[in-house]
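Several structures are given next for inspection.
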Structure I
Amino acid sequence: MKTSAKAALLSGLVCPGVGQLYLKLYRRGAIIMFFVLSGLGIIIGMATARALDILERIQSQSGTVDMATISKLAIASSTDHTSSYYEVSFLFIACCWLFSVIDAYMKGKKKEIS
């Protein structure tokens, strides 16, 4: 398998930036990984905050935790304004992932030629 294909597969299937690390483009790979992991951190942080908010609402309303109450509050919470932040974060991560695959392939092709 050619170097460019390996690098693209690593960036696409393992983690964005790994293909660049395979090509010994350490700074470029680290920057891509930083952006993707930052986006994932934002999503995880927002999801955790939302889950804690739902738990707090359940405890303040009735004190008992059952699936009906959880699903009702989760549905009500999903329509708030933070869902656009999720969409932007997911779009950002997808763009970084796509960039990483294409960039790894192109940089690998340049290395094969030279």
Structure II
Amino acid sequence: MPQEKILVGWTTVNSAAVANKLAAGLVAARLAACVQVDGPITSHYSWNGKKERAKEWRLWVKSPTKHAKKLEAWLVAHHPYSTPQWLAVEAAAISQPYRKWVMENTRNPLSARRR
């Protein structure tokens, strides 16, 4: 039986409070086994044709690939940005104990609807 793959995804928000609220929500919804928050970081980007620079907090999300669509829907529904960044890649190597822990802590996720 093939091993379930694990996603590592990330997004950014404009405050530590928002980052921690999203992190706690993803874990409570069982869409992510772990969400780490780091920051502040400085983001440089173009928005509406204008060069921008902003202080942001980054969320690192670990979840089984089977939750990818639900996780993204939940994030879009709860994210404060009109165009939230969501990037995710499959982990190339995962220790067996960590894979087991991720799977145990993401069983039966909640739906993506707003609370």
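Quick notes
- Highest-scoring entry among I, II, by Cα Rg over 2.2 N^0.38 Å, for residues 12-51 alone, is II.
- When relative contact order in percent (Cα under 8 Å, 6 or more apart) is computed for each of I, II, the one that comes out at 46 is I.
- Of the structures I, II, the one that -26500 was derived from, the read-out being helix-only ellipticity at 222 nm (-39500 (n - 2.57) for each DSSP H run of 4 or more, over all residues; to 500): I
- Structure (I, II) behind the derived value 104 of volume of the Cα convex hull per residue in Å³: I
Read-outs: derived from the displayed coordinates by stated rules, not from any lab. Quick caveat, the model's predicted, so the values are computed rather than measured.
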